[in-house]
Structure formats: structure tokens, C-alpha cells
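Presented below are the structures under discussion, each in the form of C-alpha cells.
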Structure 1
Amino acid sequence: MINHDLIFFLKPFADLFNVISKFCLTEDKGGKPLLYSTAVHVDPFFPSVPISHPVYYSRYLAGLYGPYATLGLAEDTWALSNGAVSEETFLEQAWSIFEERRKMFFDALERTSDGLVVCVFDTSDRIQHMFWGSGSSKGSPIHEMYSRMDSLIGEAAERLGRKDMLIVMSDHGFTSFHTCIDFNRWLLENGYLFLEEGVETVDTFFRGVDWSRTRAWSMGLAGIMLNLRGREERGIVEPGSESFELLEEMSERLMKLKNDNGERVISAVYRSESVYSGPYISRGPDLIIGTEAGYRSGWSCVTGGIGKEVIYPNNRHWNGDHCHDHRLVPGTLASNVKLNTENATILDIAPTVLRALGIAAPTYMEGKSLIQGGAKK
């Protein structure tokens with residue numbers, strides 16, 4: 001098998017913008033060459049748009065380490081799902097991006113004598129999304145991932161000074177994703193959503209939905225929205241008692257949704273005002289649906305599609321997820337400084353960091369410092 005990483009600067013686009021792409025040359029079982037290309041990335045050395053602040057920082061890093069991934073989700077999960085790359089090639093790509101991030105992190109750590117260094121390592125997220133079904137036994141991609149992440153934390157701790165503080169935090173955990181739930185199909189079959197005459201399924205963006213009769217719809221990964229009059233362009237549900245009763249009715253019926261084995265697939269349904277705060281609650285989902293482990297909103301439902309079945313198997317390589325009931329996928333918080341973690345939330349990280357730097361958190365900031373006793377300096 002041929003497996004060469006090549007980086008090309010795509011010259012045909014040079015007059016418009018500077019982009020780079022990484023290629024992998026392999027061969028099929030018959031020996032026929034196959035060439036895979038990543039999506040194009042902004043060239044960090046000659047960025048056509050600002051990708052760092054200050055703007056020269058991306059050029060500084062490229063000068064030190066060469067071209068690196070700049071796309072938001074650089075690991076090509078869809079290429080693996082579609083069979084364009086093998087599991088081995090995907091893992092090679094993921095770990096190469098991890099190594100790029102690792103070099104940048106330790107460069108920043110070395111050059112920052114006083115202040116704050118923050119780095120996001122998302123390799124753990126990508127590998128768990130794509131290899132959850134492989135388990136966590138020794139030698140599996142997930143086991144190797146956690147081993148490497150532990151080594152990264154150990155290496156970082158070794159480089160810290162006696163008074164330095166290290167925080168390791170994730171905003172979510174993981175669980176399996178083996179079954180899809182098409183909430184739009186559920187809404188259709190239960191009389192909350194209607195299709196135009198002759199339409200049986202919808203590919204995307206609700207093309208074919210009869211909004212004159214539709215009272216609720218779902219788009220995204222965990223929510224149901226009312227077709228509320230005054231908020232939606234063609235809203236028909238009246239705010240107040242009508243909308244309240246409709247939400248109560250749907251919540252009760254969703255909690256009764258079961259699979260073919262009679263097992264419950266919804267663990268909780270939350271009203272938006274019970275989980276959100278701030279001035280934009282009304283713009284979010286009216287119901288937040290917490291699914292049981294293994295169940296998640298279906299792929300077509302995420303982008304406004306409506307399939308043929310409410311519950312169906314997830315046959316994609318993306319078999320791990322965190323868009324479930326939040327109680328199933330708690331985040332992680334660890335530190336080399338003792339913290340008061342009782343009822344801690346992600347909102348507490350910023351006040352904690354400010355206190356560690358000896359800076360008073362502004363009064364409008366949500367959350368509380370988790371550092372016990374006086375401020376760490």
C-alpha cells in the first residue's frame with residue numbers, strides 16, 4: 001500500500017485566495033492507485049482572511065512548523081464514513097493534527113512567562129465519534145487516545161513552575177449512538193406536522209411542509225420548536241395557554257416513545273426556560289429532548305428532513321456522540337490546585353482563571369471561582 005502525505009499549494013486559486021490541501025495516495029485491493037484530498041484550508045503563512053490575532057501569529061507558527069490545518073473540523077469524518085479513506089488513514093490524519101496542536105501549545109507555554117495559555121485538543125472528540133463501537137479495550141483507538149492524552153497532561157505538568165496552575169476541562173463526555181430518532185417523522189405521525197399533498201418524505205430544509213397546518217417542527221440535534229404566531233413567519237400556534245398546553249402534551253407523549261422491544265428511548269424532556277437563561281431564550285428550541293444512551297436525533301432530521309421511520313438504525317461510522325440527555329455525558333474537570341467542585345459548571349471556569357491571575361471577575365460575569373481560600377498568584 002502507498003500512503004504518502006503531500007501538501008500542495010493550489011496555484012489556480014492564487015489570484016483569489018491562498019489555500020492548501022493535503023493528499024493521500026493509496027491503492028485499492030486490485031492495486032489501482034487512489035488519490036484522496038482533504039478540503040481546502042486557508043494557508044496560514046499567506047492567509048487570505050485573518051485566522052489569528054494578532055494576524056501575524058499564524059505566519060509565525062507556519063514559519064516554525066510549516067503548513068498546518070486551519071479548517072474548523074479538520075479531521076475528515078465524512079471521508080471515513082463514506083469509505084474515501086481507511087480507518088488507519090483517518091487516525092493518521094487525526095494524530096498529525098494533534099501533533100501540530102501539541103507543538104503550538106508547548107511553544108506558547110514556553111514563551112509565556114506570566115499570564116494565561118489556553119489550547120483546545122479535539123482529537124479525543126473526533127476519535128470517540130468515529131470509533132466508539134470499537135470499545136475501549138487495550139489496543140483500540142479510544143484506549144490509545146486516552147493514553148496519549150494522559151501523556152500530554154503529564155508532559156504539560158512537568159513543564160509548569162511551582163506556582164503555575166493547570167486546568168484540564170472538557171465540556172462533555174461520550175456515549176454510544178446506535179439508533180436514530182426522526183423527531184420530524186414523530187411529529188408528522190402524531191398530528192403536529194403536516195406535509196403538502198403528494199409529499200411523503202423531505203430531504204432537507206422542510207421543502208414540502210405545509211406550514212398552514214404545522215404546529216411544531218424539529219431541526220438540529222435535540223430540540224422541538226413551536227410554529228409560534230408572531231415569532232415564525234407562518235406561525236399558527238398562539239402564545240400563552242395554547243402553546244403551554246401543546247408543549248405539555250408533546251412532552252408527555254415523547255416520554256412514552258419506545259423502540260420495538262418496548263424500551264424507552266427518551267429519558268427527559270426539558271422546557272427551554274428550565275435550562276436556558278438570558279434574553280434570547282425565545283429564539284431557541286421550546287423543548288429540549290434528552291435521549292437515552294445509544295439514541296440521538298436522526299441525520300436527516302438535523303437539517304430539516306423527514307424520513308420514513310421514527311426509529312431506525314444508525315449505520316454510519318459516526319457511532320459515538322454526546323447529543324443525548326446531559327446526565328449521560330458529563331464533562332471532566334481536573335486541576336493541580338485543589339478546587340471546590342461542588343455543583344461546579346463550565347460557567348465557573350472563567351471566574352476561576354481570573355482569580356488565579358489575581359483579577360476580580362466583573363459583576364456581570366456568571367459563575368463563581370472554584371479556588372478555595374485566597375486568590376492564587
Structure 2
Amino acid sequence: MQFQQIIGQISLKQELVRAIDSGKIAHAQLFQGPAGHGGLPIALAFAQYLFCNNRQNKDSCGQCASCQKVQQLQHPDLHFVFPVVQSIGKTADLFLSDWRAQIQESAYFDLFQWTERIDNKLRKPIIGTEESQEIIRKLNLKGYEGGYKVMIIWQPEEMNANCANKLLKILEEPPAQTLFLLVSEDASKLMITIQSRTQLIRIPKIEGAALSSFLVSQKNQTKVNADAIAAFADGSLLAALAYLETSENQDQQRQHFIQLMRVCYKKEVLAMMDWADEIATIGKERQKLFIQYALHMLRQSILTNYMSAALTKVSTEEEAFLEKFAPFISGNNIREFMQALDAAYYQIDRNANPRILFTQLCFQTMRYIHQA
């Protein structure tokens with residue numbers, strides 16, 4: 001993958017290119033940020049630029065033998081570690097064909113999407129003890145092309161304790177010309193000692209303009225719709241793509257939100273319970289997407305009230321709704337709304353009972369909407 005194929009992230013890409021050009025490369029780097037921001041694509045582009053035999057215009061050429069091998073994920077000095085379902089296979093090598101297929105399809109994906117690809121039972125994947133033995137074996141091999149050996153460890157927070165301890169020992173005494181690129185969504189889950197031995201590189205949100213431009217050019221969205229989706233996605237390509245997953249998805253999220261606010265404002269308890277029952281059935285990922293959408297609409301309401309309607313990024317339909325709804329969101333209740341929705345997202349991610357969770361959210365909404 002070339003840097004030019006990565007959506008946005010201009011400053012970060014320039015910083016990484018300068019590091020390689022100067023020869024000042026930390027032996028272990030920790031790319032931290034949500035999967036939708038592009039940590040894995042950036043790590044792949046970093047490795048390709050490092051291996052490239054004909055760098056030009058601050059990017060890899062994409063044509064030399066080394067670039068071709070990296071793009072096919074078959075460079076002999078590029079190794080991968082990622083979570084796998086232990087009952088199917090113990091090490092990443094057994095899943096390389098799936099890994100290559102996933103990245104060829106899109107290098108922007110999260111752990112849930114990866115699990116869906118490798119296991120229809122959706123069992124939890126981890127990086128286990130056997131993988132640590134493979135890491136040691138691979139890094140003790142002599143580099144095939146005489147330069148760096150690069151090991152990309154995706155989702156290192158999924159390592160078990162034994163594997164993490166063995167990785168720590170390697171990071172403390174790394175083999176010569178070895179580069180570790182750890183791509184993490186939540187580095188706080190890593191051992192403190194591992195964090196301290198890596199150079200932290202935060203992956204920022206994708207710039208709104210870059211994300212909107214991608215949606216226009218690659219997903220055939222109008223400029224107005226693309227701007228609205230980019231604002232909703234808040235810098236995450238995965239959130240934007242999830243929003244576009246089905247043609248009716250945007251309408252569904254909007255209608256769920258409007259219905260919630262209406263029944264809660266009217267204090268129609270039976271209708272609130274019906275709403276909670278309905279949304280409890282739509283599935284975990286769509287529930288999380290709804291929470292993100294609700295947070296987006298609340299942010300747009302605050303912008304409408306306190307800044308200028310011209311600053312909002314919403315569709316025509318959403319704009320019409322906000323004209324009437326926005327006055328009910330103010331400094332008196334926005335903090336409570338945000339906290340309740342953040343807590344709901346956290347609990348959904350940890351498999352809380354959705355019917356109980358969304359029933360509670362209804363009553364919280366009923367209380368907060370009358371505090372404006």
C-alpha cells in the first residue's frame with residue numbers, strides 16, 4: 001500500500017516519511033487509534049516505503065519488486081501477527097490466505113469484521129502462546145533481502161499474558177535490523193512495560209474534507225450527503241461505511257432517533273417500551289451505530305443553537321428535523337445526554353442485555369429532554 005492510497009492523514013504521513021528518510025526509526029512503534037482512522041493501512045504503507053527500491057515524491061514507487069511483494073503481502077521480510085480463533089488454528093500463519101483476502105478487499109477493518117471472516121460462530125480471537133514462539137523463530141531468521149525485517153502486530157492488546165511477556169523480552173533485546181509495528185485500538189490494555197518500550201504514534205481522525213471527498217468519488221454520494229455522513233462518522237471511515245451499508249440505513253437511524261425523542265417528550269411510557277423492544281432486536285453493531293448517530297444529532301443540535309446553522313453537517317431531511325428539535329438540546333442537558341449515550345455504547349460493547357439497556361435509555365431521555 002502506498003501513502004497516497006490512505007485517506008487523509010497528511011501530516012502523519014509526512015512525519016513518517018521524514019523518519020524513514022532520516023534513518024531515525026525507533027525499533028518498536030505503537031500506532032494507536034480506532035481501526036476506522038487507518039492504523040493498519042498506515043503501517044502497511046510505512047513498511048512498503050521502507051522496503052521500496054525506488055522511492056519518489058515522498059512515497060513508495062509501487063512498481064519495484066519489493067513494492068509488488070508488499071502489496072501482495074508476500075514480502076519475505078514482512079511478517080504478520082494478528083488474533084486468531086484458537087479452536088481453528090493456533091497461529092497467524094494458518095490464516096494468511098484469509099488475511100491477504102481481507103486486506104486486498106479493504107485494509108480498513110476492525111476486530112469484529114475480521115472475526116466474521118474467519119469464524120461463523122464469532123468466537124473470540126486472541127494472540128496465544130504458540131504465536132510468541134513463531135515470532136521468535138521468524139525474527140531469528142536472516143533477512144532475505146539484507147535490510148530490515150518488519151513485524152506488524154495487529155491488535156496486540158489481544159495477546160494473552162504468556163505471549164505478552166515473551167514479546168516484552170524481544171522488545172528489550174531486539175535482533176539487529178528488526179522493526180516492530182504494533183497497531184492497536186486500545187493501547188491502555190497493553191502491559192505498561194510494553195508501552196514504555198515503544199514509540200507511541202497516535203492515529204488522528206481522518207480529516208472531514210478528506211473523508212467527504214472519498215465518499216463523493218468512491219461511493220457516489222452528493223457533496224451535501226457526503227459532508228453529513230463525514231460529520232456523523234467523526235473521522236472514522238468504518239463508521240461512514242457502516243452508515244452506507246444499506247440504502248435505507250440512513251432513514252432507519254433517523255427514524256429511530258426521531259421516534260425516541262417524540263415518545264420521550266410526550267412521556268408515552270408504553271410507546272417507550274415498544275421502542276426499546278424494537279431496537280433491542282436490530283443487532284449489536286446496528287445498536288452501536290444508532291448510539292453514534294444519536295450523539296451526532298445532539299452535536300449538530302448544539303451547533304445549530306449556539307453557533308450557526310451554516311456550521312452543521314446534516315442531510316436535507318435532518319436539517320428539517322433539527323429546526324424543531326434543536327431548541328430542546330442546551331447547556332442544561334447536553335452533558336447528561338452525552339454521558340448516558342457514552343455509557344450505553346460501552347455497555348453494548350460488553351454484551352449488556354439490550355432490552356434493559358434501551359429501556360433505561362428511554363427513561364433517561366424522558367428526564368433530560370425536559371431539562372432544556
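When you work out Kirkwood radius over Cα pairs in Å for each of the structures 1, 2, which one comes out largest? Please report the intermediate quantities before stating the final value.
Details: 1: 24.1; 2: 22.5.
Ranking 1, 2 on Kirkwood radius over Cα pairs in Å, first place is 1.
Ranked by distance in nm of label points 7 Å out along Cα→Cβ at positions 53 and 349, structures 1, 2 are topped by 2, which has the highest value.
Given a value of -17000 for helix-only ellipticity at 222 nm (-39500 (n - 2.57) for each DSSP H run of 4 or more, over all residues; to 500), point me to the structure among 1, 2 it was derived from. If you can, show how the numbers build up before the last one.
On the way: 1: -8000; 2: -17000.
Clearly, the read-out refers to 2.
Here the criterion is FRET efficiency 1/(1 + (r/R0)^6) of positions 77 and 221 (r between Cβ atoms, R0 = 35 Å, to 0.05), and among 1, 2 the highest value is seen for 1.
Each reported figure results from applying straightforward, stated rules to the coordinates on display, with no laboratory input. The structure presented is a predicted model; accordingly, all values stated were derived computationally and were not measured. Cβ atoms are built from the backbone, for glycine too; each structure is taken alone.
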